[in-house]
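Structures for review follow.
Any read-out appearing in this document is the output of simple, stated calculations on the displayed coordinates, not a laboratory observation. In this text, all values refer to a predicted model and were calculated from it rather than measured experimentally. Cβ atoms are built from the backbone, for glycine too; each structure is taken alone.
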Structure 1
Amino acid sequence: MIVAGVMSGTSADGIDVALVRIGDATEANYQRRGLRRAKRQINTGLHLQLLGHADFPYPKAVRTAVLAAMNASQASVADLARLNFLLGELYADAVLATLRKFRIKAQLVGCHGQTLFHQGELQRFLGRRVAVTWQTGEGAVIAARVGVPVVSDFRPADMASGGKGAPLVPFLDYFLYRDVHVGRIAQNIGGIANLTAIPANAKPRQVIAFDTGPGNMVIDAVTEQLFHKPYDRDGRIAASGTALEKVVRSILRAPFFRQKPPKTAGREEFGREFATDFVRRCGHASKADIVATATALTARSIADAVRKFVVRRNAAYQELIVSGGGAKNPTLLAMLADELSPLEISLRLSDEFGLPSAAKEAAAFALLAYETWNQRPSNIPSATGAQRPAILGKISYA
């Protein structure tokens, strides 16, 4: 089956589409033997092939509207409703353009949507304790435009099963990076940074995953605030500055970084308010030094998470595989490699494994959609904290 995966990350910079051919050796074997697999059993016989991928930046006005929608004081109910349908149209445009570009027909779409709010922890509301999430981008619009079923709204099913609704990409990480002899850590650096630790010869229940803290989010916000640029291209600004060690150490004493996994983070923890306070903490430092400090914070928080919560679990890890926008920042990668060197963990890029970092998250939601379509669970409870495996998402039919 060919599935189009669609992703818009917490950086809110645009739409990524990946076209993936997914096969199921295990299911074929079951059918040959006349057997039926249990619905709640996680599938371990999948194989994937990336057929093509493309990215589509949000128009400036749309990005402004998305960022405003994340701020309760700026968003109206009417605008939120309009944005849901508008993003559905833009996602459909992106899928159709990608299918035309590669002259491919898809049988299914998996769309993550744009996260506007995510609260993985239980909090009291109107007398009840609830965890909540909200991804916008109407799946019914995509299905009507593209002409195939769409799976969307993946996170609530995990949360209904007691999980935090994130991270979900570890399901893909497990199939991409599991090795009989090598322990690997898959490190995605998007707006938020998150890792998946896969011990050598691991079973799904042995995988751990969690958000490590800011990825590009603080770097981008600080760069935009100080230099009026959307991001630090190739890490050039950070490379020209010097990180403020005291600021990095001070921030890493915050409760989030000490909290044991599973844990999640988002703009609620590391958004614009955090970035404004971050600049204030840096005092009279040069602008380049402030960007360098934000970059160092991402690198150090990742390495600290590996030291505190991964390598102490009596499993050896030899490689950390980087994907996401942060993989394009040589300064960040150099800082991260330096932080990891005492642990004797080498740095690699996901591109080396046949899946470009720019396509990885979109490909992940293609895979999750495929599993949902086949009525199989695709969360990893040891990563999300869920009480049981869950079939994720809602299906909109064409």
Structure 2
Amino acid sequence: MATNTMVSNDIVSPKNTLENAKIYLHLVGIDGWLIRDYRYSNPVFQSALGRRVKHLTRPVWLWIPADGDPKIIAHSVDTGRFPSGSPELTSYTSRDQMITELKTIIGKAKSIAMEYSPLYELPRVGRVDAGTIELIRSLGPKVVSSGDVIQYSLERWSAEQLQSHFFAIQALDNIVTQTFKYVGENIRWALTEHDIAEYIRGRFERAGLEFDDGPVVAFNEHSSDPHYDPQPGESAVIRREGWLLIDIWGRKKSESPDNRNISADITWTAKLGEPPNEKHKEVFTAVINARDAAFELLENRVLQGDNPQGWEVDSAARDVIDKAGYGKNFVHRLGHSLGHEVHSNGVNLDNWETRDTRTVINGVGVTIEPGIYLPEFGVRSEIDVYLGEDGPEITGNCQNEIIQIETG
């Protein structure tokens, strides 16, 4: 989908999601955005409404035209679920009635954005099944991807959301420091990775954070698994000598179900016992250089008014790791969209798992987290970046040296 530079680089306005979507659709020349959900298979529907509507049991449609008022089409058994203040509701009972109502709201629209990704290039966008796409095409319009519409209308942070992210990232920075200290002070007790994960979860509660899963606490060869999940009875004992990777994420606890506080996500590594050897230093340095190269490209391009696409930022980091001789050991994308969900629906920094051609627009947050994974240990350094009015900002602490944990 074409991207209008002026629109894409606006910091989030006080307007609501539906109004922002209409602004974007109008300026890029798309006639409307049709969001279809069935039994919560498309989370974009609830996000666009700005609230969770419970117990929807039939297909439901949200139509956001470039010109005109948004409308909802829902089965008659579900219409009573929508609270006051929702867009205008139209009900149906049969499939034929549903299609008739779709024809009516679509009208003469020639192009419609939906949660569709050509050739499944962006799985995070591709929420709608092929049959639904066929149905809408049969009514006349061309269906295009809603990826850029989602990012502009849903993924840019408000001022309040930015502050919620700062709350979370500061708490995470404190917790990771406390955790490394705790490991060193309690090494004699032969604590396991799972024990340390439980300690971290306890710190989250005291810090006022909520989390859906995690954290990653990975010792020695387990740090070679990017998403290692320590289980009780199966996790390794953290010894006096070794390598430790900790990846933690969470967000400020919500005051209501409709609250959209922004997550934070960081990864740090440490050496226990003897100082890191030359291999540790070499791999760590390559990862840090890759991280910094990615941020430098992002910062330079944004300040020049030429925001890069997600794949370009990934390539900047991947080139550094390739030149260091570890390209085959960098097995995942560089970073992900950061929102209420820790892995959100905006642009990913990815030229590996996908080729994300969405622009990293102002007002969004992303992680930068290159990693190198060898059989004996893995290194990842993860920072969070917000694209504000003055350019990209690293919102938390930035690891530049291997943490040394004294174990006596």
_Source structure (of 1, 2) for helix-only ellipticity at 222 nm (-39500 (n - 2.57) for each DSSP H run of 4 or more, over all residues; to 500), computed value -12000_ = 1
*asked:* Between 1, 2, which one scores greatest on distance in nm of label points 7 Å out along Cα→Cβ at positions 110 and 294?
replied: 2
*The value 0.80 for FRET efficiency 1/(1 + (r/R0)^6) of positions 158 and 358 (r between Cβ atoms, R0 = 25 Å, to 0.05) was derived from one model only; which of 1, 2 is it?*
2
*For mean count of other Cβ atoms within 10 Å over residues 78-85, the calculated result is 14.6, so let me know which of 1, 2 that is.*
1
*For structures 1, 2, calculate relative contact order in percent (Cα under 8 Å, 6 or more apart) and state which one comes out highest.*
1
*Which one of 1, 2 has P(r) over Cα pairs in 20 Å bins from 0, in percent, as calculated from the coordinates, equal to 26, 51, 21, 2?*
2
